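Chemist: Take a look at the structures listed below.
Just so it is clear, none of the values below were taken in a lab; they were calculated from the coordinates. In this text, all values refer to a predicted model and were calculated from it rather than measured experimentally. Cβ atoms are built from the backbone, for glycine too; each structure is taken alone.
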Structure 1
């Protein structure tokens, strides 16, 4: 660690006493560093260097700081034809109409892609990034986990009525997990009392603690407490998706990244390998977040949903599962219509859904307009979400109107 700019050790370094103080200061610094590493090991979180980096880097840069597992892409990517054309250049924003570029700047956008009728019609990426850049999904991963669950249900390996205690008996707390079904997890209605916390001042609380832990299974097991009766209300909880990830890995008998590669990444024709961050080297995927992929491959995921689960002539996601996520569940989640890990914007139409991640990640799908919009950002934790979706809805509506003219 660097010395303070005007520390006693710095002022007196030339004298024997100064050298003595410097030696003492260095020993003290080393002792503190040793304590920090020991504390991290005791808390089962990443080392102090990683924690310090995570405190200062942009959210879009976190992927390489965690161990990961690769989800392989196919040898040949499926074509995503580029047919540039104008899109709406003045959009609604907080009660005004402003240039789209102003919105992208204000929301710290890294990539903004628009796909219309299967073709890439608009692509913008900030300087220093490009088509090969891997961006973190954050909670967009939850919507991808849902698609994987849909394939497992279609194959008869899983049912929405299955109870967590039967699928993951090692979690032991049957009084809690015996009440929770796969359907409860999908619709964010488990009732598990793990708060959705992103406050850097409380890095070990709730979801932040689950993000940092190097033992996700242990974290889930140790937080088996209910805030409300499962199924009685909807409340956004990342631990619900993590449980779905643990269930998928158990029922399929392999890691989530391998399932993603076989069930979605290869058959949809992804252009690049994705990575999925783990709790520790060789460990468990953070199912609730942390898939790192190119912006164009996030667009391909949106197209997969827009095209009723098909990539070209290949059926990848069952049509019934697409209808499942397009139909809002009985209970809203934190005031928003929600279904199977996908958001329905308040005021949107029935064909208008989104995968949304913290810090401004969006895969917006409007089936009626045949439009997919990807926006990847370094914005506030849950900032301006309704306003951002209103921009996407306006762009899709304008494109649909242009197609009909």
Structure 2
């Protein structure tokens, strides 16, 4: 009788499993987060992503060979203080050179003028207040700016999507394959924060408030040209639609001021380099020092295509790239992120096509396309898809760090910078 009753109970109620206990425990543990404020959720998500990147960078550092920046097996802070971080450290220590160092043939040598001043200036300010050295102050500023960027990006995404989809968009941004750079002494996290703030203010039509954001953005990274183009198109569209949606004169005047400031700041750093060194081409000569040739718009992409697949099909690669980008930017998911964000992505891609010499740093330069992270989250609301994307991005972080950041071949002089 007892056995019969026990067997019936067993058939009616399956015995609990370890996975069941684990799932129930996780749900109870995470239940309070569902009621947490949005900024807590975003902060915890971004912190988790940065901890994963910390583990990847630390593991790669433990395996790293000797390099120009440190000995073998450097600790975390020594390992992330390389590549562009070294140039920012020079600015942190001694500012910019009074003249452009040149080779015997007159071409410019790589120097500090290629790097914008806001990031090392903030690190210098933190050093003045706390006494922290560059190797700590630089990553701290970058990491703090990354948290600020995640919060602003979430608010930006909420204008076009639900809280859940917006949070997934932030997750895609935070785990992007090149995302480890957001916690290193690079300016990417700072410029992303300022770009997100400028776009948010532009979309909300707070043009006066956007002015200081644009000024600071253009002192962190060279983003003035594409942003000025976005502001210009935004104002033209508002003017054309003024009968359907009012465009008050005060807003129009503020918008014109924002456009003028954006256009000026696009060239402000070039003018500053000219003024400080007395050389009109100080900035452009320095920027092209790494590529070894003068800047010719669009040409490097065709050269890269030819180098990859030969002279017959190579020139078609940039054309194919543009066609695929146009198709994607016109896809249903991308159309859902709003006109200004779509416009920014299109203009920024065009800007990269015009001025960028395609190389390994191109992956890092995709970060300003962060609005596409929301579009990626909107492709499907299925959790398996979204989790698969996060896992794939995280695995690709391993590839990015080991292939580009660590790069054992650096000692041979065949380095590909991240």
Structure 3
């Protein structure tokens, strides 16, 4: 395959990975018992449409409620406002054009977007690594333990493709060209806030480079500097373009909460809906300490978030990760900070780590050993089995419900 076009190689890698995941899904579906959606032992196509896929179907078929549903105590109940509109909007359009149902349309868009994400990720990784290492980075992303989410009717694959494209344009300093892609990304999943933060910090870094005395501006990858608007990343043209992108992304990050406000008349419609799944209001950082106490007890529990953060910092300053460039490292740091501030850690946290995909390139750079890289892939596939059987398949807990994927 070495002489084949790169896009064929990447496509074959991604399709092979999805076939492996499909086999895992089908094996788990055979064992699926009573559940809220369909009879036991469903077929593959029904099995992959559960959980949030049904919420996206609801948004595609019926839109978003003008009045927030509330219980007897006035607490907002789970509703479609938690699910960004781009993915169900596209499915509704595809369904109208082709006549297929919205669930098949959601699944088709997710699969095509997943393939598109793999192609863009390979192109992005090649900005920092050779062909073989970039390909291994794509292999790691394609086989990641939660990668089965890229073939089910969830918005992760669409968001991953748009995120990778946005990062590629930022790395190449095509800031104005990135604006429409970033805006679409902001309407696919809640990644706009960390992306705007990343761009703001990048702007400050470039500004400091511009005005510090006696220095030569560094490029993002330490190599070709001619991509994008000029050879100098701190030129006035690049700084102005980046500032425009920062401002636009900030507005895009607030677009969905603003739309929810405009439709429902409630300025907190989106945040109240998001916290409906938590059962309590959002308090920054606190859920991490609560989860730490639950998992590790009253002594080690409060230390767990600090230990986790310290380990992540060590990863970010490691030699392989330093090689992936300023923009990608800054994105990973800002996204993790966003999770630490706003996320309620639970079983869905594994899925929410997918936007940290640039670290897959760092993992591929750690060693060129085939044994190492093959072992990583084998462990990822085994963990896919754990993820599908433990979290995707439904098994009612003693108190009712199940852990979400």
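Chemist: Say we calculate FRET efficiency 1/(1 + (r/R0)^6) of positions 264 and 376 (r between Cβ atoms, R0 = 30 Å, to 0.05) for every structure; which of 1, 2, 3 gives the highest result?
Modeler: 1
Chemist: Matching task: 4.1 is the computed value of distance in nm of label points 7 Å out along Cα→Cβ at positions 208 and 384. Pick the structure from 1, 2, 3.
Modeler: Label of the source structure: 3.
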